[in-house]
1. Among the shown structures 1, 2, from which was the value -8000 of helix-only ellipticity at 222 nm (-39500 (n - 2.57) for each DSSP H run of 4 or more, over all residues; to 500) calculated?
2. For structures 1, 2, which has the highest computed value of FRET efficiency 1/(1 + (r/R0)^6) of positions 75 and 91 (r between Cβ atoms, R0 = 25 Å, to 0.05)?
3. Among the shown structures 1, 2, from which was the value 13.4 of mean count of other Cβ atoms within 10 Å over residues 35-42 calculated?
4. Can you say which of 1, 2 returns 28 when relative contact order in percent (Cα under 8 Å, 6 or more apart) is computed?
Structure 1
Amino acid sequence: MLNQNGAPQMPEFFVGKTITGERIARFIQTKHALLSNALGKPDTKFIWYSRNHVAQWLSEIDRAGGDGMRVYFGAQGEQEAYPGQLCLLMVLTMADPLTGGHTNITVEDAPDFIDRQLTPEEVEAIHRDFNTGSPCPPLCDGKEPIFP
């Protein structure tokens, strides 16, 4: 949709840099401090995802007949790369006509899941798990501003 100047209109979920900056600062000053203290090391401040990663998610939503996704907060396991650190888990959803809400889609229940599943070697080689981004810390190059 175009605005009165003929430019593409911003999506309704756009909140702008002021609100974004305030919310990030509030998280860093409150929840991040508590999480880091409990963990005994700096916890995740953000997770970066490539455009390709996001495009693959959109493709999977379409493939599953979904209407969106839920983003759950989780913590890495003790045997994983970043033990105890915050992680995001993206779960596809579909409209639930009975409730008017959304129901989680279990990708593993799809009839073609076994055929589409990657071997552990393929996963390691291309590292494309939907729930794997680049968490900072520890994967910070020292140049990332918190925001903006």
Structure 2
Amino acid sequence: MAAPEINWDRLDIMKFYAGGAGLFSGVTVLLYPVSVVKTRMQVASKDTAERSASSVVKGLLKKDGIRGLYKGFATVLTGTIPARIVFLTFLETTKEASFKMVKPFKLSETSQAAIANGIAGMLSAVVSQVVYTPIDVVILSNRVI
């Protein structure tokens, strides 16, 4: 029995966006402290005591508590949710157009899917970065301050 084809027209868009935003936000909650620590280590001078990840974490926890590991997090969510919505929307619409574009080349179904998904993913990433990059600059400054 063949798996049912899922396409943009049959998708419950509100559930898709809510699920996607929730999933990406959950991943962001888990990984954000790593980004804060990495950024602090990158901007630390040679004289700074924060030369290792553990010393950065200890310093942040001592100074600000758990909140220190999530400094600037609200800005991240403000930027990532719209960027993810743009990415997912553009991905699905571009994927459909890409399939139509590669169909005349008479490639195998697997090759068509790989090419169409590659094109859609690349274009979606570029478009979503137009939304996300300016916000990321603000986020980076919030992590350092």
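Throughout, read-outs are computed from the coordinates displayed, never taken from laboratory work. In this text the structure is predicted, and so the values were computed from the model without any measurement. Cβ atoms are built from the backbone, for glycine too; each structure is taken alone.
1. Traced to structure 1.
2. Ranking 1, 2 on FRET efficiency 1/(1 + (r/R0)^6) of positions 75 and 91 (r between Cβ atoms, R0 = 25 Å, to 0.05), first place is 1.
3. Value 13.4 for mean count of other Cβ atoms within 10 Å over residues 35-42 corresponds to 1 out of 1, 2.
4. Label of the source structure: 2.
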